[in-house]
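Derivation of every value follows stated rules applied to the coordinates shown; laboratory data play no part. Predicted model only: the values in this text are computed from it and were never measured. Cβ atoms are built from the backbone, for glycine too; each structure is taken alone.
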Structure 1
Amino acid sequence: MRKMQGMTTAVVLLLLTGLLPLWAQEVPQTLPMPRPVTGTSAALGLDDLISLGLERNPRLAQAAFTIDAARGKALQAGLYPNPTVSATFDELGDRQGPGGINTVPLVSQEIVTGGKLRLSRAAANREVDQATLALMNQRYTLFSNVRQAYFEVLTLQRRLEVLTELVKLADASVEQTRKLLEAKRGTRLDLVQLEVEAERLRTEYEATERELPAAFRRLAAAVGVPSLPRAQVVGTLDLALPDYDLERTQLFVLSEHPEVRSAQVGVERARLLAERARREPIPNVTVGAGYVRQNQNRSDDWTIGVSVPIPVWNRNQGNIMATQAQVGEAVQEVGRVENDLTDRLAGAFRDYAAARRRADRYRTAILPRAQEAYELSRKAYAGGVFEYLRVLEAQRAVAQANLEYVRALGEAWKAAGAISGLTLEDHWPPVPFPRPGKQ
């Protein structure tokens, strides 16, 4: 792959140098080069965009606040009930003691039994775990979205470069054919066909040029900064594509992905809540004590009380039934998440494998042969064997093959970006390991 890095750049240089002296002064400049974006920020690389997303994306901040909220709920769930302080004044205005019987203060405390507070806090702590896993999931979703949007923009930029050269070559062919027609050495049919091809390429260029602003807006939205000034995205498509094995990747995703782990934690939480519901009928005990002043006989007394609700009618039957059903629902949620992740991974892997295969074929077979055909036609033309239009046609074939190669590379990198989010890759694209015996 390293030998092929920069190949597409070399192809463009050949297009500019091979036959340029023959027609450079004659071809009308009907299509401008891609215009630099004015009033924008500095050029942006993938690492810059990822860093900006980690800093500014509101989804991550929102997920962090969700963790804080869950921690607060967990703290609250395990707190003991507050004591109650009351005062009662009985038999006021009694003839024997107008001051009556005063109980001040009367302090009571509910004692929670059956480990209910412990279970409530444990279940709430599982919500904290799920919120933390949700933040982790948002982080890798951000990585995946930014990577895919980044390579979409980078691919469009590269396509514009190649289409610019294709339009130049098509215009050169039209101009040369027009001259041949005027010299009665060509046909009107050849000219019309070449004009149609030139217009088709120009249309594709204009369409790609119009796609670029929207693609950059999608990139800005993926980063989480919709107002991000438009800038040139820097990078290259000519990197070694990562190697993914579907079976091993699926095993990793189904065991380590935060969505699966969150669903598994959800099962544990549901079971804790079911146990908490079964403990609810165990009655809490309320104890109280207070000072009593009896003004009738001028005595100071103490009162002590204990109360316990008797679970005769309400034994929490409905909540027990509901929480048992929720355990089953949580177990099925694990399976649903695994199916969903398997489907997403399979779709991304399908797109990646197909696009990578196309890119490899263009890199190893189609582009070298197109380049060889161009070199042969150029040498033959120099020897007077081929017509000049044949040389332009070979040039155009090289550029067209390069255009399709760029398209395939862009599709492969977008699909790889989706896989990288599922496989929780922080540093991506991965740096290939050097082969043994090579520096």
Structure 2
Amino acid sequence: MPTTQKPDLSPVFTHIDANQDDYIQRLMDYVRHPSISAQDIGVAEMAQLVVRMLTEVGLETRLIPTAGYPMVLGRWDKSPGAPTVLLYGHYDVQPPDPLEAWASPPFEPTIRDGRIYARGVGDNKGQHFAQILAIESHLAVHNRLPCNVIVLLEGEEEVGSPHIAEFVQEHKDELQADLVITADGQLHPSGTPTITFGVRGVASFELRAHGANSDLHSGNFGGVAPNPLWSLVHLLASMKNENGEITIEGFYEPIIPPTPLEKAAAAKLPVDLNEVKAELGLENLDQPLDRFYYDRLMFNPTLTINGLHGGYGGPGSKTVLPCEAIAKCDIRLVEAQTPDEILAKVAAHVQRHAPEVEFIPLDGMFPSRTPMDSPYAEPIREAIVTAQGVEPLLYPSMGGSLPDYVFTKILGIPAFVVPYGNADEANHAPNENLTIECFYNGIRTGAAILSHLGVMREAK
């Protein structure tokens, strides 16, 4: 519902403007510390640094161990009657490889052409640091926050958040909030801010086909010994047809279709298909050709062959009959598919069509969906307009995956993604960057969201 009272953010915005240079230096100090969860480099040290940072800002902060890297939990709950917002982010980063592709060292942050270049600056340290600075700005100006705040930062997002569900389940009482906001991802390519209401899930698996006890001569044994690569090719072809339909038995049964509101919002999102194809070097999109762009990314599951390996792939020819073949695959899930259910259906399909092939389930993540008519959507929209002077685009879902399900399915509260990163931030790639303008806009937006949520309940 719209708020009837508009918060006065001018003192906070003035404070943010006056401290821009300080914020930049502090962000560069933050991203200078490696925290690579996949390689166990600097993550524990970063967790301690984050605890100090949140404590100095003015939050009651705890470091909570998990079976993996610790969670950092900060809170400010001195605004009775106002909503409580949980701000989620992650303090771990991707490995920087390949190092030779970086124009400047990944952990020596550098400013070039209005951008800060460093590993993790966009994904996601710069974005959640903007939220922290928004909190700090309110406390510096008013000595209080307009609403209650919980900050949850994890150290394993870049390796699939393997312990967050267990953590949220065990700490439900400490995580009671009205809504969750994650500042992660990119703005629309036009630079327009966005609000995202859902994410797709993911389920990964591996297929292994075995033949003889060693590679064989294709002339001496071709037609005699089974070829594991052909076993995988036929099996994979049985999972998806030429029309783009996934043919795993029962695959589509659990899906909850998009609502009319979600379909209408997706149809309004701007996209230039010719430009997309030109940038990707494509003549056509994938099948089915009559499915529109955002429908593909938001409302439909996918089956992707990530890699197919076996035999010889070097220069020239080698007449070899391989003894083993491996396929790695992922499935993007939509509401209400679950990793366990879908992987069980894949396993049954493999058993039915190629029982000799070994099926190995890997990791998974649930999809998540927040209703677009949530009462918290309008205050977030108003806050973005207040901070940036631009109407945001509304995304029913993103194509990728975040652990939003722990909030919507375990805590039972709405979850929103409000990204602050530029569309070309190159997260997970060399030369990751965040524009200074996006960083400042993120601080302003974070501050405005707190204020608009703060007056929301008072307006009832």
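From which structure (1, 2) was Cα extents along the principal axes in Å, for residues 156-403 alone calculated, if the value obtained is 136, 43, 29?
Going through each structure in turn, the value belongs to 1.
From which structure (1, 2) was FRET efficiency 1/(1 + (r/R0)^6) of positions 132 and 292 (r between Cβ atoms, R0 = 41 Å, to 0.05) calculated, if the value obtained is 0.60?
Source structure for this number: 2.
Thinking of 1, 2, which structure, once helix-only ellipticity at 222 nm (-39500 (n - 2.57) for each DSSP H run of 4 or more, over all residues; to 500) is computed, gives back -22500?
Structure 1 accounts for this read-out.
Could you figure out which one of 1, 2 the value 165 for volume of the Cα convex hull per residue in Å³ was computed from?
The correct label is 2.
For mean count of other Cβ atoms within 10 Å over residues 92-99, the calculated result is 11.5, so let me know which of 1, 2 that is.
Only one of 1, 2 returns 11.5 for mean count of other Cβ atoms within 10 Å over residues 92-99, namely 1.
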